[in-house]
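Got some structures for you, see below.
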Structure I
């Protein structure tokens with residue numbers, strides 16, 4: 001039994017979810033100038049550290065994948081566009097239904113918008129680029145070799161991806177929009193076996209929303 005294969009998803013999640021809090025606690029003890037420009041870059045430190053650790057720990061996921069993307073970009077792009085449109089539409093439908101039922105915008109969405117407006121540089125780099133790369137590795141890439149069944153893989157990774165976006169804000173009902181997009185991101189990755197495909201979609205989606213809100 002390859003224990004490393006089973007531990008990798010768990011370790012990735014622990015690194016991505018909990019290590020930033022430990023780094024932030026350490027950084028809070030350091031005195032720094034309280035201005036927005038500095039805060040944009042100061043808040044990036046935990047994200048950059050986590051990004052580097054996850055990339056190094058999961059370097060096998062990227063082996064020859066960029067070359068594969070270049071060689072098959074026309075086939076991959078058509079699939080990526082098709083699935084992203086489906087995921088985005090389903091996500092918007094879920095969000096609209098939830099807002100209609102609850103009469104409120106979810107707390108985590110309100111918090112995200114406030115952070116984006118307050119720290120735009122931090123948000124574009126972290127939410128638009130670093131976050132999507134780490135999340136694709138953590139919630140999809142590290143499960144690929146572990147789960148052989150396509151249905152089980154999509155169900156499990158979709159649920160975990162959605163849950164990790166809402167569990168700390170306690171807006172558990174808001175899991176469905178994230179699951180909607182997450183399902184199609186998982187489908188893209190599973191059918192191409194190339195982590196860059198789902199990652200590029202995720203980066204585009206998050207960066208576009210950040211710029212739109214800014």
Structure II
């Protein structure tokens with residue numbers, strides 16, 4: 001019996017007519033990277049998902065995803081949360097297909113990631129722009145064909161001494177930094193909510 005039609009049904013476009021906002025956290029898959037500096041995007045997205053009772057219970061288009069309603073003061077809608085499992089530098093291989101499948105325009109996408117050039121704990125929202133050397137963001141720009149998507153940069157600071165930045169980002173935060181980051185992750189989740197409810201300009205004024 002030909003069951004190909006069943007696969008087609010499973011891959012059908014979502015039936016909801018409510019526009020989605022897509023929020024992407026960048027990081028590397030696997031428990032060995034879970035607490036690393038480079039996985040701040042995953043960490044913030046996990047916190048945001050838990051806050052709104054969403055669970056990453058599905059794999060799709062090379063990402064762990066979840067979607068559902070989010071209700072905030074003065075705003076309610078549906079969100080698609082995605083954590084690419086492509087490894088950081090190939091994040092666009094997940095984000096591009098997801099955006100196309102769910103028909104999410106780039107202006108309705110927010111990408112959360114770590115930034116070496118910001119001090120530990122500093123947040124910076126931007127509506128667009130280049131990759132600034134962040135290879136995951138560069139991959140997303142290439143996949144979407146545009147720089148017109150929002151970003152939430154979470155500062156992790158520069159490595160001490162002569163440490164290679166590639167080694168630094170794959171290490172966990174120090175004990176003192178982790179104490180600060182517990183607060184910063186909550187603040188970053190607040191910034192996501194502000195982006196959803198108020199838009200990028202108002203969120204920038206509040207959190208930058």
Structure III
């Protein structure tokens with residue numbers, strides 16, 4: 001994919017580490033404006049799981065059945081896809097490319113396997129791993145949510161160990177112990193990526209042409 005002004009970010013974490021809360025807080029801190037240079041959004045993935053209470057199709061996920069999802073796989077419609085707890089999840093290739101070309105930063109909320117797939121196709125992607133401060137705190141957060149049974153939480157804790165074992169594959173690591181501190185670190189990562197030479201050359205091409213003109 002050609003160089004774009006928009007940045008692609010991947011946030012991965014075990015369930016309960018707080019990555020969704022961090023992304024939402026970052027979006028609130030940087031509300032969309034008419035200047036696309038400052039815009040950011042979360043990619044809306046496709047999934048075959050049923051909507052949870054309060055979730056809306058096209059906002060939280062694109063909810064599809066297994067047959068439609070498998071058809072999209074055959075069409076090469078996804079940057080990455082995976083099966084988690086018996087359900088498919090996938091990231092649309094066309095939507096991501098179009099959004100980045102508009103100069104909008106995109107956040108993907110996917111696991112380490114999806115991060116590998118996307119990074120292989122777009123090496124410029126910034127991958128961020130959000131870690132919990134401890135196993136005990138992670139389990140406390142999962143119980144506090146009140147969304148899952150004890151059996152599901154136990155499975156999530158086992159899966160968390162597997163996910164955390166891949167922390168070293170990511171470009172950045174944020175430990176979500178103090179939420180405000182973790183948010184500041186995430187914000188700093190975004191700012192750093194936006195200020196890279198490659199992005200600034202695109203953003204300020206006219207400026208430099210004027211500065212170097214006779």
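Bear in mind these aren't lab numbers, they're just calculated from the coordinates by the rules spelled out. Remember, it's a predicted structure, so these values are computed and weren't measured experimentally.
Thinking only about Rg/Rh (Cα atoms, Kirkwood Rh), for residues 30-69 alone, which of I, II, III has the largest value? Could the numbers behind the result be given before it?
Details: I: 1.26; II: 0.98; III: 1.15.
When Rg/Rh (Cα atoms, Kirkwood Rh), for residues 30-69 alone is computed for each of I, II, III, structure I gives the biggest number.
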With helix-only ellipticity at 222 nm (-39500 (n - 2.57) for each DSSP H run of 4 or more, over all residues; to 500) derived as -24500, matching label from I, II, III: I
